[in-house]
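Read through the structures below before going on.
Coordinate-derived values only; no laboratory data. For clarity, every value in this text was computed on a predicted model and none was experimentally measured. Cβ atoms are built from the backbone, for glycine too; each structure is taken alone.
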Structure 1
Amino acid sequence: MEQQFSQKDYLITATLGVILFGLYTAGACKTVYVGDSGELTAAAATLGIPHPSGYPLYVLLGKLWITVLRFGSVAFRMSLFSVLFASLSCCFLYIVSRMAGLDRQSSLLTTTLLAVSPSFWSQANIQRVYSLNALFVVLAILFTLKWLPNRTHRNMFFAFFICMLGACNHTSMGMIGVWLGLFVLLVEKQSLINFRPILTIIGAGFLGLLPYLYLPLRSRMNPRLDWGDPETFSSFLAVVTRKDYWHRSWWEHPVDFLTIGADYLLSLGQEFFWIGLILALLGVMFWRGQRWLLIFLAGIAFINIITMALHGSRADLFLWHRYYIPSYICVALLAGFGTRYILKWLPRWSRGAVFLLPAVMLFWQWHMFDRSNFRVADDFSRQIMSTLPPGSHLIASDDNILFSLIYLHLVEGVRPDINLVLEGVSGSGLPPLKFNPAEEPVFFTHHPNWTLPRAKIVPVGLVYRIWRTDLEPLSVSWPWTSLSGEDDPHVPKDYLTQNLIGHFHFMLGVTLEEKNWLAAEREFQLAQQKAPYDDVLFYNLGLIYHRNGYLQKTRAVFVRSFQINPRKIASKSDVRALDRIKEIDQEIKSRQLAR
């Protein structure tokens, strides 16, 4: 039964928003973050087109935000962009909870549980699309809840419009829109023979998807960042549907759904310190709300896990759970219903104890999500660019490295004299293959695996340089031995941050490999310590140990790579660590027989 929303509720909502905005702002990242953050921020600042699905709504709203907000770096402003929508998501979740029939105390528990849940909080103060996506999920639930009592076409229109508009920020909202369409037909079966609801759905969807027109229109202007060149219909569909990303799917066999499902259920408990999940289960068992609302929430969670199972990579599924935020929103709301049931059995004086859970979550996790001193990605990219000679060509790849370079170069104007070549991004080509390495310095962030008759690939600190074999060897002197904050316990280090730090020491080791093996080995050991879950790093270390004749060490790091990821090595579609282990075992056996 819907609660009456009083003036006190408006005051609670406003106060909640201010507190959460302050909390997230206190830990907001002031520099570019790892992963997609650099590219998304650069796209917003330059009105470019980031990686599929293009995220047109995020780009357009982000551009408006950083234009209006004039203080701080662009990266910090885009962190505050996430802060704003994370706070609004929680405010509207409180409103949804009250509309669904929860008392104020249970509604506040619902909201604060979501606010300090790890995945939601992890996206609330960095430059990413997930806070805005969370707002669309909550608003879709809100308008569906408003539609259920009277089945008015107006609320149905807004619910579909929200889903499709949200799909312009993240395509997962489009799948929620598909579920909403099925849900409407399930609730109102006469819609099958009544064209008005169908026309309402089509009209709302069409209007909501209009921001996608930005992609072909902007691409025709040839922006510096133009991923996929979505000017033709086929290239536009390829970007929107993320065509080039489906091959990364971890799922291979039907039995894999069991592994994915088990991890999903485990994440529900971990996200809310298990107590929140128990409250949610109680909410389902003793449900006293709108029956159709419970079905709708269950459908959102189901479509969320199915979509991720079919499309998600190993990292998407098992290393971070930000894609499950729609499910966590539903679980938080169900936990509110469980709390309402519990409160009936508690003495009035002790009911405030239910807030111990979000309080413990807040203080326990603050250090994990305080990004206010985060400088790792910024420092890594600046170290690279500060050592390049004037007029250099830098051919960059790997999202975790490329994207922060894009931000610093295109937005902050770092080293405008160099040519940053965005490898893998359409619209950016390689420099001419006919060049003089001594006069035209060409660098790579990753080994290009080129075989040239009169040239060699030389590691130079964090990059590789093309060098002529008939010239004197390059003299390499790298002034840095660490990244800003890598040893600071107050700087949080998630999976991608660990990988970037590990890659830093890996590259220093590669640079030292031929000149000082003991120093190189120290860097390789540091790389393993700093990035203990990077399967690609351990695989590449195996190649290095093997070419230097250390078979036991080779086998050990290949085994570690296989333990992390028994499937195909990331970005190497035909390579598995297990294959290399078998080869090394055979080589070790052959050596033993030779003795």
Structure 2
Amino acid sequence: MIQALGASNGIAIGKAFVLPHWEWELPDQKIDVADLAKEFERLYEGIRRSKTEIALMKTELDETVGVSEASIFDAHLAILDDPIFMNEIQGIIQRQYKVAEVAVKEAIDHFVTMFDLLDDEYMKERALDIKDVGNRLLKHLLGAPEIALPEDTQPFVLVVRELSPSQLIHLRPELVLGIVTMVGSPTSHSAIMARAFGIPLVMGVDGKLEEPIETGELIIVDGGAGIIHVGPSGETVLRYSEIRKRQLEEREQLLTIAELPSVTPDGHKLILAANISSIKEMEAALSNGAEAVGLFRTEFLYMDRNHFPSENEQYEVYRDVVKMLDGKQIIIRTLDIGGDKQLDYYEMPVEDNPFLGYRAIRFSLDRKDLFKVQLRAILRAAVHGDMQIMYPLITSVEEVREANALLAEAERELEAEGVPFRGGIPTGIMVEVPAAVAIADLLAEEAAFFSIGTNDLVQFTLAVDRMNENISHLYEPFHPAVLRMLRTVTEAAKRKGIPVSVCGELAGDVRALPILLGLGIEELSLSAQAILPVKEGLLRTSAAESRLFLEELFRLPTVGQIRQAAEKFHAETTLSASPGRVYPGV
């Protein structure tokens, strides 16, 4: 058994196909001054061919998994237009009289080495993009063919040192049982795409293998646990086959409740909405019974491209999503950029603590020109359905008022221009920092609704960077301080009579369901994959019993005691469910 990083859930069992690492035979020669123009023309022709190829892949991916995932290739096109990268290549040709392919290889190595030395996971992932684009350019300069995948129709587990989006786009998802990479991050472009395709993925195996994996070896991939087994015993294969079978059966069973109302046995209604960032995710959420979109992450419209999206580009995406909902409500979160979400084409300031810095609503209110473009697009799209706006990382009443003033200004502009729009859209806020909790009563006077962003709220309340492996064990949603934060917010919302929802990982944790029900939360916003498991728990969890249980939890002083009590409550509720988990109306 090898423990690595789980990046895309699921179990895969099959024979490995090891994708060879890029290896190029480069000419060892110099050029004459007279040949410089010819060499530059070879470079430019390689760039043109690469751009055409990338544009075709982008179109293919757009049709397969959606606009947000396809926009990954906008970043690749941006690299080929990047003056710094291109100047480096041209300089090597002109100053050192080297052929174009050698200049490209040296430029790739220079930037990849530079990025790899940075203590920044985002920049390390961009190094892979540069390698991907550079290798595509080298392929055209050298006239080399694509590295081919197996030609037969037998499904396989792909094993590769690092998987680029360009390689992944050529895979036939129905033939790829799972993927194992030697290096990589769960937040990389390849991991995002693997999740969109539904392919189990384990990353970061490098240095943990006693022997290299060979093509044809039997391999098991557990993308949820981040585990692989190479050459597993028959007993291990049987065990994972049963796990996989059980997962598929449970998935089929859960689908039978997708259309049931999300109501507790004692009649308490809890709206189960979806967190989405693309139309593809919207399709998955609706098939799982999502009743609304509680969080549309608009930052993915801005990332992995070479320019800020125009008003019309945003309008078309918002319009298409709201039309798909066919009358169901959607909450659009305005741009939440900064922290771990950077833009390739806009240089954010270097900060010691980026999560506490220039991000989210702070960026938007500083760049009102960009913010107004987004607000105008939302107002126009709201004509087509039930749409609301949510501001991220709010810490003061002033921020809400300033954002709403800009929204009113956008309305006046559209009206003067004669452009159709819907005014008076409800605006709410994300409660995700302790300051917002402390003034929740004041913010309730300004906001039409609250959405508690538990990921950041837990992180900021406990002063724990959950991405720091040395202290990530201290990131604890069941901490008594977190529970008290949740209670403060929900009580302030109730006094004002505004709805409150919860998003983030806590919303998808079935052990937290009685806590959220007990608090009187009215809506959960979840990933598409979490909707049905939470609904199953909801159908057998009493709201009245949850309120009594919550009173007990508030008397417990430690994380361990709270977590143990929550797990016990969940286990007892599960055991009390009817055999086969069959529900009325199915």
Structure 3
Amino acid sequence: MCGIVGYTGLDAAKDILVSGLKRLEYRGYDSAGVALERTGARGAHAAEPAPATTIDVIRRVGKVSGLESELAGIDLASTCGIGHTRWATHGKPSQDNAHPHTSCDGRIAIVHNGIIENFVELRSELESRGHTFRSETDTEVFAHLIEEAYAASSDLDAAVREACTRVVGAYGLAVMCADEPGVIVVARKDSPIIIGRGERGSYVASDVIALIDATRDVVVLEDGQFARLTPQGISYTDDAGRTIEPEITHVDWDVDVAEKGGYPDFMLKEISEQPRVVRDTLVGRMRGGELDIDELGLSYEELDIIDRVYVIACGTSFHAGLIVKNMIEGWARIPCEVEAASEFRYRDPIITPSTLVVAVSQSGETADTLAAIRDARIRGAKVFGITNVIGSPVAREADGVIYTKANKEIAVASTKSFIGQVVSLTLLALMLGQVKGKLTCGQVRMLFHELGDTAEQIQWIMDTQGAAIREAALACKDAQSALFVGRGVGSAICYEGALKLKEVSYLHAEAYAAGEMKHGPIALIEPGFPVIAVTTRSPVYDKTVSNLKECEARGAEIIAVATEGDEEIRAIADHVIYIPRVRDCFSPITATVPLQLLAREVALLRDCNVDQPRNLAKSVTVE
């Protein structure tokens, strides 16, 4: 959600900003803009004053490519600037609401990720003192607060610190001032900010992917920390202005993870990477015949006293939690509840020191999930994180963590990160079962190896089921709605399948436990209505088939995801997509893949952008 990039150094800033903003497009946005320093022409005589510096702001609604075209026609040799991609929260997508925003006199420009919860009061207060607002955004408040503070101090660092004390909410903030040429001041609270130093300048971004061409050694700014970037270097301070020495993180993944690598879109590339994600997430986790999770952060004694588990997550991550619920309760024999993080903090859950809260977030920066785990910690719970991003807020604030090893995911609709989450959560369930003594070492080893086998099974699906998936997609192309049905863990898979179809194809879809069909949803069934069913060979297979016959009798177009070799299902289903035979608890990993591919095929048939669906953001950093 939104993206920040900034540069000050020796090279043309506009080219670096545009390149960085393109790298951040995967996060989702509706407008883009840059602020660039402009230095006036020097006078003819040496006695004339030094050239004045101003700030040019160029903003456009739509894609970064439109902004790039606009900038191509501007002769501006600026070497300092900030840029932003905006996902609308306060105020509709428009040129006036796009970032950067400026002070009344235009001498200060800012870009901001996050949300200002008290912006209404601050805006009213600032307007009463004569400030003129040009947008509907909460962000513009920052520009005017900094303007006032700078007028009093003539110190940009001090002005930014002062403004931050007035704001309630979250922010990743980058600020320029025409009176301090070549300087960018950065602040962070609950919204990621990454800083790097390259050979030809200093860089800031909201995601390391925007800096990867310049440097592999970065600083992940902590809450309450500030940075001052100049062409010569970077200095760091705390909220009192005291100098600090931040920790440097080395980025070891290659830039080609952000390129399509010959695939037509990132979504297909990332679906195809899922066998590797399974292998990478499991590598080194079994040593000497026992599970070994280095990042666990909790002793076996602490795990053994756990008597209740909450999995808190949003969206796709929530569905991963639904899948692991059965494993934790089946293997560790302790109750597990799965809750939407956005609701968890607003009720009064039963939490004690023997409660484990598992926070699942692809980005590790989801605002609702962070707020929920902070509340859980206050109540005394142990907190465990499942995330894809090293050094992310979820990873830092949890007692322990398992990284999903999915590397960078560019497509907005999560695919490989979901598989990584399911595998990671399965490891946690196995660990709880092992510690609780409900699984023997032999059982853990057997289950671990079968979990690893899913990598080859995913590859088999992609190699053999393409034609069947494309044929099934044609049945959905012109539909107005669809139903996903399954039983047992199949119903959890259906929730994720329906979400993927909605996200990328804009085809309305709902998921139900198949036994619930006759309690309402069956009223929707008419000839040609798509029903996508997960009918793997499970203990509830016969029950699922009976429910599908009810749909068949009413003329539904049935698409079945079935176990390889199942010919019985062909008597009911119009289209069958096969997956390899696998233990029922691991079927979510394999059965999800054809549903991802089906969603993509339907989206392409409906001429949708599968990598950047409308209205969606990759990382949701506001509530």
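Side notes on the structure shown:
- Test item: distance in nm of label points 7 Å out along Cα→Cβ at positions 8 and 512 calculated as 6.0, pick one of 1, 2, 3: 3
- Comparing distance in nm of label points 7 Å out along Cα→Cβ at positions 32 and 320 across structures 1, 2, 3, the highest figure is found for 2.
- Source structure (of 1, 2, 3) for P(r) over Cα pairs in 10 Å bins from 0, in percent, for residues 176-463 alone, computed value 6, 26, 31, 23, 11, 3, 0: 3
- Among candidates 1, 2, 3, the computation of helix-only ellipticity at 222 nm (-39500 (n - 2.57) for each DSSP H run of 4 or more, over all residues; to 500) that gave -11000 used structure 3.
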